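Multiple structures follow.
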Structure I
Amino acid sequence: MKIIFEADIKCISCNGTGLYSGMGESDEAAIVCNTCKGTGCSHIKQEYEKFEGRKDLKKNIKRVYQSNPGIKIGNGNGYKLEDFGGMSYEAWKAGNKFKIGMEMRKFSCPCWWYQSVNYKLKPNWIECAWGKTFSQCSSFPNKSKCWERWDKEFGGILNV
């Protein structure tokens with residue numbers, strides 16, 4: 001079933017003023033807002049399908065991961081899907097939550113992983129390679145020790 005939402009709203013670009021004054025205009029100058037053409041009003045129309053439950057995948061997905069920090073996930077080159085953490089598609093579909101230990105620990109460090117999963121849990125350790133890529137960090141070859149430390153400092157406070 002299709003649902004159409006339509007409304008006149010305060011223009012987000014100009015905050016309803018109809019004018020825009022940005023980097024190219026001095027404090028005493030403005031241009032007509034390009035979004036609302038000076039009216040201060042934007043008309044939005046969005047068509048939706050009513051949510052009637054999560055659909056099954058058509059693909060042959062076997063495993064689900066909470067995030068991907070930029071690593072090619074897949075079977076091959078001596079790796080199995082399980083080597084990348086995550087859980088089975090069946091477990092995810094059944095509503096299981098991601099838990100500590102399901103991170104991509106073999107390939108990322110806690111700083112790299114939690115930057116995309118939950119920034120509040122990203123460690124701010126002095127040893128981390130600030131200004132470099134994560135894999136250039138001097139601790140990266142021994143990232144299992146970083147994970148051990150993360151488990152002690154953060155692991156008990158939440159269910160991922």
Structure II
Amino acid sequence: MFFGFKGGDRLKFSDIVIAVASLAVVLLLLDGFLEAALVPVIGWDSGTTVMGIINFLLSGLIVGAVFSRKIWEEAGIKTIAKIVVLGAALLMLFYAAAIPSAGDWTPLVKQNYQNANPGKTLTTSQWWSYEGYALTSTIALNVIIGVVASFIGLYIGSMLRKPSTKTKE
């Protein structure tokens with residue numbers, strides 16, 4: 001026993017990977033239900049944003065409750081931060097692959113630019129740069145929202161089932 005922890009209770013990197021994979025699975029499972037419930041009521045623009053925030057919170061809450069013993073017996077906030085950071089890396093990879101592959105990504109970026117700057121046009125090279133900027137800023141915003149909401153959800157979920165301070169030997 002080391003500082004009150006049994007050897008088998010220490011959180012390993014594989015446990016963090018399993019927690020992140022669990023977050024991803026729960027996110028995907030909740031996605032369809034939340035979209036079906038929120039988008040018709042709130043609309044596409046606000047509905048998908050609210051859906052994403054709620055999805056990250058609920059997923060974090062569920063995974064935090066499931067992994068609460070390992071989270072708090074290891075290092076608490078640091079463990080949650082490790083899960084969130086690895087999850088953010090996975091989320092960035094997902095968005096980097098998914099967003100540009102959407103069929104209407106380029107026309108959407110051009111339409112938004114032209115609506116903001118009527119009568120202005122860009123060269124092909126400038127469009128390419130602007131689309132890269134749009135992609136980077138979209139990924140950054142989504143990852144920031146995901147990190148904050150997941151951290152809050154993991155923290156609250158892990159507190160719901162926080163192990164008692166008394167250890168049985």
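Some points to look at:
- Each of I, II could give distance in nm of label points 7 Å out along Cα→Cβ at positions 60 and 140, but the derived value 3.3 comes from I.
- For Rg and Dmax of the Cα atoms in Å computed as 20.2, 75, the structure of I, II it came from: II
- Taking distance in nm of label points 7 Å out along Cα→Cβ at positions 132 and 148 as the measure, the highest value among I, II is held by II.
- Top of I, II by volume of the Cα convex hull per residue in Å³, for residues 68-123 alone, largest first: II
- Which of I, II yields -4000 [helix-only ellipticity at 222 nm (-39500 (n - 2.57) for each DSSP H run of 4 or more, over all residues; to 500), calculated]: I
- Look at mean count of other Cβ atoms within 10 Å over residues 76-83 for each of I, II: the largest one is in II.
- Comparing relative contact order in percent (Cα under 8 Å, 6 or more apart) across structures I, II, the highest figure is found for II.
- With respect to distance in nm of label points 7 Å out along Cα→Cβ at positions 52 and 84, the largest value across structures I, II is given by I.
- Winner on distance in nm of label points 7 Å out along Cα→Cβ at positions 20 and 36 once structures I, II are ranked, highest first: II
Any read-out appearing in this document is the output of simple, stated calculations on the displayed coordinates, not a laboratory observation. These numbers come from a predicted model, not from an experiment. Cβ atoms are built from the backbone, for glycine too; each structure is taken alone.
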